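Read through the structures below before going on.
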Structure 1
Amino acid sequence: MGKNSKQTSQGVGSLAARTLQDPSASQIQRSLAASALAQRGTGKQTGAEMEDVAARALSSSRSAQDTRTLAASLVSQANKQR
């Protein structure tokens, strides 16, 4: 994986932190939140598996707005060559 110039924003980072503290958050939400936080302030980029999870969350009409926000952040930080 190459260095990523995009990073999780402060707003998405805060959402991710709140999601991880929310006992009612789903496993998908927690996974997306953890990945978003791992990319906050680093050059890490979204891995292929998490990119797939995020893409499926974005395409699902049942996804909550917060889930879509986290997923969109991850997709935007994915390897563009994949």
Structure 2
Amino acid sequence: MTIQVADVARLTDTADGRTILEVAGQSVFELNRVAVSIWNKLAARLPLQEIIGQIAVEFGAPEERVAKDVTRFIEKLKDRLLIYDDN
């Protein structure tokens, strides 16, 4: 499955070091480091399994837990129409 990021959504760094997900120019969500990494991998159109593997290595977490967390995050983004399957 390949996921496409909606054109209206993008990451913005604030002056105080936070990362905000903007939708149509409006700040919507503040993202933690893991979420930012997932978003960037989605934007690069990496396959889901590759994202999970890279996040597990990057943050030293068990792949099974990462799979659940990544899947949950992706579902939330889909519910808000910020990403979609491009099949």
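Where a number appears in this text, it was derived from the coordinates with a stated rule and is not lab data. Remember, it's a predicted structure, so these values are computed and weren't measured experimentally. Cβ atoms are built from the backbone, for glycine too; each structure is taken alone.
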Query raised in the report: One of 1, 2 was used to calculate distance in nm of label points 7 Å out along Cα→Cβ at positions 12 and 60, giving 3.4; which?
Result: 2
Report summary line: Output 21, 55, 22, 2 (P(r) over Cα pairs in 10 Å bins from 0, in percent, calculated) maps, among 1, 2, to structure 1
Requested in this report: Name the one structure among 1, 2 that helix-only ellipticity at 222 nm (-39500 (n - 2.57) for each DSSP H run of 4 or more, over all residues; to 500) of -18000 was derived from.
Outcome: 1
